[in-house]
Every structure is written in structure tokens, then in C-alpha cells.
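K.L.:
These are the structures, in C-alpha cells.
Where a number appears in this text, it was derived from the coordinates with a stated rule and is not lab data. Quantities reported herein were computed from a predicted structural model and do not represent experimental measurements. Cβ atoms are built from the backbone, for glycine too; each structure is taken alone.
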Structure I
């Protein structure tokens, strides 16, 4: 099976010992086909990490793979102000430990250093990692292994529900969205701006009030409360602080006030802003916003 999965290395991918090759960065540099990857690693401050003890497994895009992104995109990613995004992308290509091809073919996914899982699919002797094809395997280095891929892997951006779930502090909000039948809309619709109350914010209402709201017979009331936290469109904080009001998807009006330091929305205060998702943005608030008719 492995012989079907391993592309014969050309003269540019010499099969020499890991010790002779050096670190992952050394191997990539000597190879000559990973100039953009190395430049990106340096711009992201990750080159030294990839030269450390490790070990690491790198699914390494070639220069041709990076070229698919376009010169402008690459130039933008290499700018200092875009370093966080570049770090996110590059660490999505790295797995902790040495994972040879023989092990990769038996995996459904691998957890990247970035934190998200890299999906792995094996079909007819070929391996796909995410959206990329593995074109060469088991390029050994002193601190790990390189598997060569033909496309740059862009981490999938989670939707609003997934972002809230990953945060771990919006369990009551997510339970309420499910009970109100709004979870699918918030996951797949939009874009939306959510002023999201934390679990602590909901706790202020009291356990009995929350339990009552989650009852099927109170679904309409729960919907009206939750819709009072959602605004159509993606309103980032620089725009939000300039607003006096915002109309919600429940057709209610939220008053906004900014004193130069703190943004207040209705009776709540924004404690963390601009948590982006694929279909909108979350601003965390410390109070549940009840519509005026509640």
C-alpha cells in the first residue's frame, strides 16, 4: 500500500539520511522548492521553532502550491500586520511528532499545532490532506518528517455557533438557541452580529427563569429575547462605537453608547469585541438584553 502512496523522489528530493539533511528548515532550504514556505515561516516567527528539537510532521506546500494563492495574497500574508493570520495558516500545516506515511494512511484526521483537525482521505492509493494532494512522502529531517503537498491549507473558518461553542462560556445561550429553533439560522445564515451574553450573564436571571424560558410553551418568548441580541450584517467594533442604535432581527431597537472606553448595548456592557466567524461577529456582553415588552 505504501508504495502506491509514496511518489518517487526526484533529484530535487534526495533520499539521504536525516542526519545529513539537517532540520526541517534545512531540508526545505536545500530542496529549493519551498522558498515561499521558508519566507513565510520567518515572517511568522516560526522558523526557529521548526529548527528546534520537535519532532514535527510538516505537510509542506511547494512554491507552486503557494503560487495558486496569487502574488497579492502572498504579499499581504507576509506583511507584519497580518502575522497572526500567517501563523494560523502555517501551524495548520504542522502536526506534533513524527507521523510517517505508513501511519498517515491509517488516519482519518490529524490534530494540527494550530488546534484544528486536518482531515485525511485515502482513495485509490492517493492521499488527500484537507484540500491538498500529498505528492511526496517521508522526506526525513533530524527533527521530523516532511510530506509534500500541492496546495496551501487554509484553516476552515467556523460559523457563529461553532465559535460560541469553542469558547466554552456560552452554553446557556447555545441551549437557548437550540430550544428556540434559531441555532441553524445562526450557524448557516447571516452575516449576523451577535451581542452574546455569557453563562454568567444568563445566571443573573436565576435558574427558575432560565428553566421556564427553555420550556416548549415559552418558545415564542425565548425567540423574541434571543432575536433582541442579533443584528443583521457584520458590525465590527469600530463601526459599532459610532452607532446610537441598532435594529435587531426581531425588529426591536438596541440603544448603543460609547464613552471612549466602554461600549454599552442596552443594559449590557461589551466585555470583549470582534470575535469573528465565517458568517458574522460576536461581541460578548455581561447582561441578557430583554426586549422592552418582556
Structure II
């Protein structure tokens, strides 16, 4: 009896085996907002109907809010390689409408979004609470604008990940008992490669790195909890997404050979990992088969 069949028998049904190991990777494979350059600078606005102190506060609040949205941002005077987020303001009746302009390093405008209107007295008072609320309300719109700018640029660039297969280094899995590290690594490389990425074993030229970690812990009743996490990082080491798989098995079941279990685990996880890679390349994953 193969190890897969043994586990299916012990877990009372082969049809129920794969799902517990699948941590809903489609839902967790987020596409995080990536900047168009190493840094997005937010200078103190000169045309936002604010004094210098209030302008500096707004710039700081915008930078903080965008950082929380995982966009590398600093409130500072733009440097030559920085993209810029310039804040302006228009008066409309008894309200002020903030405008957020994205400029490339050459100073060319790439897009603008409006923020929510603020009553004129509140904008004139410029207390930190009002400025923070303005920054937080505008952040999702700014992130969406950055994404659309990036997508347009990627589509126009034949060398971008939108137009070519990603190069992915799959590092050796760690933490698994028995031959799990070797088996899971081999199977992830094979299954992920079937989706189209170019799989490599060195970091040279890689667009992404996939790293698998296994933790096995006793949970009582003669069982062990097996947690497998697959981390997807970009070339600079920033985490771009994660796939988590969980299951409880009879203690010692995987102490020697993983066999077909590694095949099932990698097949399930590879789809989620590929979803992360696809989103990070500016595309949407294919719809899941029903």
C-alpha cells in the first residue's frame, strides 16, 4: 500500500485528504501594490491651500497610510530616481477637493485622482485628524492609480513580466521529517513549472523566490499537526504572498517517506503560488475549475 493510500485510509477517506492541506491559496494570494520605482516620494504640497506645517503633516500622513498599504513611500523632497505624489487642492463652493498627482522621475504627470471633499472651515483649520482622514480615504484610490500606471507600462514593455514568463527560484524546503524536504522541493519545482514559470535553482536573474517551510508538532491523541507555508518573495526579498497548508495526521506517519503525499501537497500549493506570481506579473489568474 502506497503512503498516499495509507494516509487516506487512516484519515477515513481519500476524497477528504487533499482539501485539509489546501489553505485556500486563491484567497490569500494577494497582489500587493508594487511601486513603479524603488520609492514614491511625497513632498510638502505647495498648491494645496495649506500652510507649511499643515502641508508637512499631510505629506507625513499620506506616506504613513501608503506604507501601511505596502507601497514604499517617504515624505521627502523627491530624489532623481523617485516617483512623486504631489498634492493639490481645488475649491468647489464651500468645500475643498484634494487632488493627488502621480509624476514619474522626469516630472511628467502619469495620472490624477480626487480625494473626498472636505468642508472649507475644516480644511482651513487643518487639524491632524482631518488630514489623517484625508490621507486614509485617498490611499486606496492612489494605490489603484499606481497599479493602472504600472499595468500600462508593463503592457508596453516587451521585457516586463506581463509579456514574458517569470523566472522563479524554488529553494530547498526546510523543516520536514523524513525525506520531505527533498520530495516537496522536487515536486514543487515540477508542478509549478507546469504553469509556465521558468524554474531555476539559483538566485541569478530570478524574478521571484519560492521558499517552503514545514513545521510538525504533536497535538495529542497520537496525532501531529503538519503546517506547510510557501512564501513568495520578489528579487529583493520582500514577501509578495503566501500559501498555507494545514493537516493533522497520525504521529510518525511521515517520519520516513512522503511518497505520493508530496505529490498531492505540491500539486495543491503550486496553483496558489502561481496565482501570486501571476498577479505580481500584472495579470489575473485563470478562473478556478469547477
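K.L.:
Given a value of 12.9 for mean count of other Cβ atoms within 10 Å over residues 107-114, calculated from one of I, II, which structure does it belong to?
P.N.:
Numbers: I: 15.8; II: 12.9.
This figure was derived from II.
K.L.:
One of I, II was used to compute Rg/Rh (Cα atoms, Kirkwood Rh), for residues 43-82 alone, and the result was 1.04. Which label is that?
P.N.:
Value 1.04 for Rg/Rh (Cα atoms, Kirkwood Rh), for residues 43-82 alone corresponds to I out of I, II.
K.L.:
Supply the structure label, taken from I, II, corresponding to Cα extents along the principal axes in Å with the calculated value 77, 44, 33.
P.N.:
Going through each structure in turn, the value belongs to II.
K.L.:
Out of I, II, which one gives 68, 48, 21 for Cα extents along the principal axes in Å, for residues 99-226 alone as computed from the coordinates?
P.N.:
II
K.L.:
Out of I, II, choose the structure whose coordinates give helix-only ellipticity at 222 nm (-39500 (n - 2.57) for each DSSP H run of 4 or more, over all residues; to 500) equal to -8000 when calculated.
P.N.:
Numbers: I: -8000; II: -11000.
Value -8000 for helix-only ellipticity at 222 nm (-39500 (n - 2.57) for each DSSP H run of 4 or more, over all residues; to 500) corresponds to I out of I, II.
K.L.:
Suppose you compute Rg/Rh (Cα atoms, Kirkwood Rh), for residues 115-154 alone for every structure in I, II: which one lands on 1.19?
P.N.:
II
K.L.:
When distance in nm of label points 7 Å out along Cα→Cβ at positions 131 and 219 is computed for each of I, II, which one produces 5.0?
P.N.:
II
K.L.:
The value 16 for relative contact order in percent (Cα under 8 Å, 6 or more apart) was derived from one model only; which of I, II is it? Working shown, then result.
P.N.:
Numbers: I: 16; II: 20.
Attributed to the structure labelled I.
K.L.:
Computing Kirkwood radius over Cα pairs in Å, for residues 147-202 alone for each of I, II, which one ends up highest?
P.N.:
II
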